[in-house]
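A.B. asks: In what follows, structures are represented as structure tokens.
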Structure 1
């Protein structure tokens with residue numbers, strides 16, 4: 001229970017007790033006094049009932065509003081997370097392709113240098129020059 005609800009409850013209880021004490025000390029007949037007490041009690045019950053209904057409606061509205069906001073935020077978060085995941089996958093694929101291309105370029109450069117070295121060795125062997 002919130003602090004403001006406690007204050008309202010204490011105020012209503014104090015006002016009711018004060019009204020009853022005032023009625024008891026008023027110079028009236030018993031029947032008139034009982035009628036006044038009954039009327040004050042009925043007004044207090046009606047006031048409390050109206051405020052309870054208003055509070056219930058407000059709580060229901062706040063709950064509905066909170067639930068809608070939560071659903072909106074969940075959907076937005078889910079969408080953003082999905083977008084980030086897809087972006088991350090795209091970057092990962094792009095980086096993987098770059099690494100694969102670099103590896104393939106390295107292999108190709110190795111093959112070319114190996115072929116050059118073999119060609120030089122074969123030429124030297126054909127010319128009769130000693131190899132190192």
Structure 2
């Protein structure tokens with residue numbers, strides 16, 4: 001039985017350049033769309049870039065006959081995600097009580113946007129805890 005390889009020449013550098021390049025174009029397209037007051041076009045460019053870049057990031061390692069990610073990449077990913085969640089948690093835990101105290105004192109009003117941020121961060125921390133429990 002013969003295995004068909006779709007991307008036989010794809011190396012680590014090409015993989016990274018392709019995925020990060022698409023992500024960079026997506027973000028740049030969003031900013032250009034906002035700057036030119038073409039929010040919808042910028043959002044479409046960003047969405048397409050995010051979906052295409054994300055799909056390629058997942059699929060290319062499966063299609064290539066070379067190893068595109070190794071233990072070092074997984075270790076860096078784990079450290080970066082843990083650091084990002086830790087920073088968000090530390091900032092959230094230090095800022096949220098102060099916001100509620102300021103709201104109770106009439107110095108600051110917790111609007112719908114602030115409530116959305118609080119709920120989003122709470123959901124992120126809950127999801128992280130569930131995922132941590134699953135992998136442990």
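All of the numbers you see were taken from the coordinates with simple rules; none came from a lab. Only a predicted model underlies this, so the values are computations on that prediction, with no experimental measurement involved. Cβ atoms are built from the backbone, for glycine too; each structure is taken alone.
A.B. asks: For the read-out semi-axes √(5λ) of the Cα gyration tensor in Å, a value of 100, 13, 5 was computed from one structure; give its label from 1, 2.
C.D. replies: For semi-axes √(5λ) of the Cα gyration tensor in Å, the value 100, 13, 5 is produced by structure 1.
A.B. asks: Comparing distance in nm of label points 7 Å out along Cα→Cβ at positions 79 and 119 across structures 1, 2, which is largest?
C.D. replies: Between 1, 2, the highest calculated value is found for 1.
A.B. asks: Another question about this same structure. For the read-out distance in nm of label points 7 Å out along Cα→Cβ at positions 55 and 111, a value of 8.3 was computed from one structure; give its label from 1, 2.
C.D. replies: So the calculation was done on 1.
A.B. asks: Also, I was wondering about something else. Going by distance in nm of label points 7 Å out along Cα→Cβ at positions 39 and 103, which of structures 1, 2 comes out largest?
C.D. replies: For this comparison of distance in nm of label points 7 Å out along Cα→Cβ at positions 39 and 103, the top structure is 1.
A.B. asks: Which structure, out of 1, 2, was helix-only ellipticity at 222 nm (-39500 (n - 2.57) for each DSSP H run of 4 or more, over all residues; to 500) derived from, given a value of -34500?
C.D. replies: Going through each structure in turn, the value belongs to 1.
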